[in-house]
Structure I
Amino acid sequence: MAHSPPLGPPPAPYIVTGELPADVLAWADGLRRAHFPPERNWLKAHVTLFHSFAPSLRDELPAFLAQMAGEYAAPKAEVAGLMDLGGGTAIALRSAGLLAIRERIAERFWDMLTRQDQGGKRLHITIQNKVSRAEALALQRDLAGQLPHRGFAFTGLGLHIYRNPHWEAVATWSFRGKESA
């Protein structure tokens, strides 16, 4: 009887992020380390644009992300306060430019998007999740009025593979185009 070679791990989905500048990442990651339950905090602070692209897009998706980063200048953004996640808290962000780039990516891969990724996107950085409602509200009260309304620019697009619960970095493409989104 012939034996088949063992199959590798099942294909894992891709996650696409908007990359933060180093100073904003350090600040947000400090808040995340301080307030995210440590037993579930496996990731650095991040801005998820898409939660789950099919592994079959391993050639087409990176090529398109590289094209978008090459075409567009770094989109301007701002910290816009807190976002209530029910059982958590996030830093709300505004960036019409990054949302426009996200829309271009969504249009290209619309038939491959999950229901979650087809919906509208509210940009944010989660700093607390999967806590009681009381804990979330307490943090929001503590941080209310303390977040700086600062401007910044996203530096690029990131691609990761979801390795439950960790993410494996695949590549990052810096925005270097001339066109504003």
Structure II
Amino acid sequence: MTVLTDLIRSRRTIHTFLPDPPDVEVLKQAIEVACWAPNHKLTEPWRFHLLGPKKAAEIVQLNADLITAKKGAAAGEEKRQRWSEMPGWFVVSFRRDPDPFREEEDYAACCCAVQNLSLILWEQGLGLKWTTGIVQQPAFLQLLDLDASHRVVGLFWYGKPATVPAQSRRPVTEVIQEWA
């Protein structure tokens, strides 16, 4: 197999990171390459929002408040501690399109860019975690100075993995349907 095949098979979603802040220049270089993802009509819809410690702390607080309101103070504090451990933060968004078909194409293109980005970062020894729950909250958009004309693809944490989980996939025969 090829180096690319090995990279794809070895990449994992990382849940725990070392505390060292990752080099943002590595992220910027990875984003430049990630933007070569396929995108219908060359819309290049993706926007990458690089979040520093202050903005990350605001998001941590928002999430802790949301969890506290839903599950209580102990759960909110647990979430605050967990999210405060994340070393690097960014968000991917795109501007919504009035045409629902085009909007889905732009969303798919952003997902392709994220996959590219995750592989490039993995090659550099950095892992990634993609989360979407909080990005649906209007207060989240406000923290990023975005309005409803933007759709957030996800909130991402990145950094050096503390642990790399084992993983496997179903046999390919379970996911292929052949037609004569």
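Structure data summary
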quantity: Distance in nm of label points 7 Å out along Cα→Cβ at positions 78 and 158 - structure with the largest value, from I, II; calculated: II
quantity: Rg and Dmax of the Cα atoms in Å from the coordinates reads 17.7, 58; which among I, II; calculated: II
quantity: Read-out helix-only ellipticity at 222 nm (-39500 (n - 2.57) for each DSSP H run of 4 or more, over all residues; to 500), computed value -14000, structure in I, II; calculated: II
quantity: Comparison of I, II by distance in nm of label points 7 Å out along Cα→Cβ at positions 118 and 134 - largest value held by; calculated: I
quantity: Origin of the value 0.35, where FRET efficiency 1/(1 + (r/R0)^6) of positions 14 and 30 (r between Cβ atoms, R0 = 25 Å, to 0.05) was derived from one of I, II; calculated: I
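No value in this document is a laboratory result; all are computed from the given coordinates. If you're wondering where the values come from, they're calculated on a predicted model, not measured in any experiment. Cβ atoms are built from the backbone, for glycine too; each structure is taken alone.
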